Every structure is written in C-alpha cells, then in structure tokens.
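Computed from the coordinates by the stated procedures, all read-outs in this text should not be read as laboratory data. Here the structure is a predicted model, which means the values were calculated and not measured. Cβ atoms are built from the backbone, for glycine too; each structure is taken alone.
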Structure I
Amino acid sequence: MLNPDEYFEPLGELEKGEEAVAVESKSFWKDVWDRFCGNKKALAGLVLLGIIVLIAIIGPIISPYPYDGMDPSISNQGSGLAHWFGTDQMGRDEFTRVLYGARISLMIGFVATAVNVIIGVIYGGIAGYIGGKTDMVMMRIMDVIYSVPAMIYIILIMLILGSNVYAVMIGICVNGWVNMARIVRSEIITLKEREFSMAAFVLGASKRRILFRHLVINAMGPIIVTATLMVPQAIFNEAFLSFIGIGISAPQASLGTLAQDAKMLLAKYPMQMVYPVAVICLVIFALNFIGEGLEDALNPKGRD
C-alpha cells in the first residue's frame, strides 16, 4: 500500500503566496467608474457640471435680488461689487437671472432626456423583442413621427399650451425619443439571441422579465451614453427656440431667453450676451466630455 507522505509534502508559506491573485476583483460598474475617473476630460466635465448645477440651484435662493425684480434707475450697469454681471435694460440683476436661466435650461434638458429615455427604452425594447409584423408596424409609426420636423411639433404645442417650460419640454419629447428607440431596438435584437436570454426563457421567465431584467440591463451601456448626449441637445434646442423668440415667455427666463433679450443691445452692451452664451457653452462642453468618457468606459473593445 502506498504511503502518501512519501510522495507529497505540505507547501511552505512562500510557495503558497505564488498562486495569489495579482489583480483585485471588480464589479462591472466599479470597473466603469475607475475607467471613467482615469479620463481627465470626463472627470473635469463631471466636476464642472456639478459646480454649475449646484450654483444654479443655490444661487437664486441666496441672492439678494429677485430674478424678476426691476429697477429702471440702474438699467444697463456694468459689472461691480453690487451686481457681479451688471444689470439688464430693465435694471434686473444679470447674475441672478443667468443662474435662474441655467436652472430652467438644465431642468428642461434633464427632464426631457429622462422622458425620452423612458419612452425610447420601452418602445424600442418591445419592438426589438417581439419582432415580426409588430416590429415592422412600430418602426413605420416611428418613421412617420420622425419625418415631421420637431419645430412644427413645438410650435403647434405652444399654440395650445402657451409659451412656457412645460410646452417646450413636451415639444422636445414628441420625437426626441426616436433615436433612443432605434438604438435600444438594435441592441435587443442582438441580445435576445444570446445564451443568457435563451436560458432565462427555458427556466420559465416571463417575456416582461426577460426584456426588462435581462436584455435592457445588458444594453445599459449604449443607453447611458446616448442619454448623456441627449441632454446637451435638449438644452441647445431650448436655447435656440428661446433665442428666435418662440420659447419661454417673460417673466420666466432661460439662457436662450437671456441671449435673445441681449441681442438688441449687443453693439452697446455685449457682455449681456456673453454671460448666458458662456454658460450654455460650458454646460454643453461638460456634458459632451462626460458622454465621451462614459462611451470609452462602457466600451468593452477598449478594455485591456
């Protein structure tokens, strides 16, 4: 009979350490966050956006001047200690109005994007998962909606609801979800043929559970990246509408409205135009940097 002690002996402590795992185990989202933080542009964009959002929320609250408070005796004043950005033609504090306008523009951008993401994910997910004639009909309906310019929807909605924040958001959302739906549909068509989807079906999971708990979750990368890039687009659309005079009406003010009010005095008081346009540019740059960083962090082809 063989004696095991003749052929085997315990490993020493030094030899045991040779099989230690060299790389720390990470979850998917922890790895994404680490890769995102490694992108200096994306991290700078996130910090810049956070600062702008924080100031836009807190600034009008702690400001001694109301955003709609008028004082004609100090109209069109330059920058100073009392009014950091000066005053407009109505004697209103420009700094407070820029912060209030940033709050309105950011709210429109984020809320419109959230609505577009929800509609696009549900619509595109159902079309991609069911497929067949249902998919064809849903896509043709989407093509009809997308074929009409967004400006026509916005103008018609504003004729019904008036020139206010809610009308602008609804107008942006009427066909803003179409691109999201197409992206989600293409991802779902690819993912539903994967092994994990077939395994969930074999185990008796319902179609609703497979779609939203398995397929949509695995498509979150493209969804998040697309959503991040939709926010600056919504902000720019709102600013453009307000600049051409069909956006938010007084006394409410967005960044586009402030730029529209300042264009009449551009030759004499150019800084009234510079401040809101500069904030729009900073917000769009920050969101684009964040979107690019998320795209790199969520892209499996870019992983080492």
Structure II
Amino acid sequence: MEELQAGNRKSGKLHIPGRAAGLWERYTGGSKMAAAGCVILFVWMILAIAVPLFWPWSYSEQNAQIQNQAISAVHWFGTDRFGRDLFARVWYGAGLSLVIGISSTLINGVIGVIYGAISGYAGKKLDMVLMRIADIISAIPSMLYVILITLVMGSGVGSMILGLCVAGWIGMARIVRGEIVSLKKSEYAEAARMEGISPMRILVRHLLPNAAGPVIVNLIFLVPQAIFTEAFLSFLGVGLSAPAASLGTIIQEARSQMILYPYQMICPLVVLCVMILALNMVGTAIEEKTGSRRGGNR
C-alpha cells in the first residue's frame, strides 16, 4: 500500500482510498487538476447554499444608509446602490445560477442520451429522420429560443431552464449517436445479438456504459455553458427579473456603477469565473483520461 501511495505521488496522481478509487481512477486517472477542480466546486457550492441561509445580511433588503459601501469586515463584497449586501447577493445569485445550470444539464443529458441512442442503434431511415429533425431545431441559435420563451412566459427560473432545453440536448444526442454507431459493430455487441439478447438490453447494458466517458465529459461542459448563457442573457436584461438575482443580473446592475465602484462588478465576475474554471478543470481531466484510454484501446 505504501509503495502504491508513493508511486501515485511520484506520478502526480491523487490517491483515494475506498470504493471511490475505482471510478476516480477510471475517469480522471487520479489527476491533481481534477481534484483541485472538485475541491473548488465543493467550496463554491457550500458557500452558495450556506451564505443565503446563515449570513446576517439579506440579499434583497435595501438600506439607504449603507449605499455603495466599499469592501470591509462587515460587508465582505461591499454594498450596491440600494444598500444591499453584495456578499449575500452574489452567493444567492451563484446558487440560482447553479440550479439553472444543473437542472438544464440533467434534462438535456437525459433527452440527448435517449434520442442519440435510439438514432444510432436503429440506423437507416429512422436515424436519418431523427438527425434531420435535430438539424432543423439547431438551425436556430439557442439563445433565440431562450429569449422568445422568456418573452412569452415571463422572466423566471422555469422559463430560463425551458429555453435552455429546447436545443441544448442536440450536441449530446450527436455525441451519443456517434458512440453507439461505432460500438454496435464491436465484437461483444455482435456476440450479444447472436445469443438472442434484446436490442434494448444490448443498448442499456453493453453499449451505453462503454459510451459513458464522452457522455460525462459533455455533461460537465454543459453546466458552465448553461450558466454562462443565463448570465449573458441576464446581463443583456432579458434573463431573470427582480427580486431574483443571478450572477448575470448582479453584473448587469453593477454596469452603471463600474467606474466609481468597480468592486460591484468584479466580485460577481470572479465568483462566476472561478466556477466555470473549476468545471472546465474537471471536464478537461476526464476528457484527457477517456480520450487516452480510447486511443489505447484502438
């Protein structure tokens, strides 16, 4: 065991005891970059949950006596032009952005995996029809879907998630389809068909697990993509409406104060960038590991 730990330290890999070690090694290779990204994400999520619940200042309460106060021991991120505590407001917005990002990613992931798996395994005419439908949907920019839905349904978390899910699953569907088309010609898939195993069982038990690497990587990258889209639209003024406050909304509100009070924009920007960086670190580590493993198998 000591030799294994020493070997892991020399190779720059993180040693994780217990059952989690198998999955960690399989998808990240014990990467320090992935470990650092997970630690940052864990701390980020804890703050997004705990600060709105336990911080003494409210994210929405206005106080004219403390307008535009600088960063201090009392107000860690300062206050905005309405006298609202920015530390509470930023982490409340971070939690809301995270809910939108994870919810839309899970929905897009489920739809994309099912759609792509059916298209790739069925092949022929059904594959052509399904992928042409996906091409038609993706012909319109995804941001336009979000804008139109928020205009019709009103600005809110539900309408934002729905808008992100109209075309957000197509990239996942194409990736899964490509993996299934390749894997269904493999020897173990042919052997399973010769044994009379049903196509659904072959797809669920044999093909999809072997396509898990690219699926997980794509899921991880979908989260920051969704959060960035929501933040960008909120910055343009077509995202969430008050009293809800995402990171994009807070950044948009601070735009008019940027010259006099730059911290009002810098603090939410740093929180947003740290989260996106951490997710990209984890996603890149998994992508490198699964890519090298597939390359070695070939």
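Out of I, II, which one gives -23500 for helix-only ellipticity at 222 nm (-39500 (n - 2.57) for each DSSP H run of 4 or more, over all residues; to 500) as computed from the coordinates? For helix-only ellipticity at 222 nm (-39500 (n - 2.57) for each DSSP H run of 4 or more, over all residues; to 500), the value -23500 is produced by structure II. Largest in mean count of other Cβ atoms within 10 Å over residues 78-85 among the labelled structures I, II is structure II.
Could you tell me which structure in I, II was used to calculate distance in nm of label points 7 Å out along Cα→Cβ at positions 238 and 254 as 0.5? Value 0.5 for distance in nm of label points 7 Å out along Cα→Cβ at positions 238 and 254 corresponds to I out of I, II. Given that P(r) over Cα pairs in 20 Å bins from 0, in percent, derived from a single structure, equals 26, 44, 21, 7, 2, 0, which label among I, II identifies that structure? Answer for the origin of the read-out: I.
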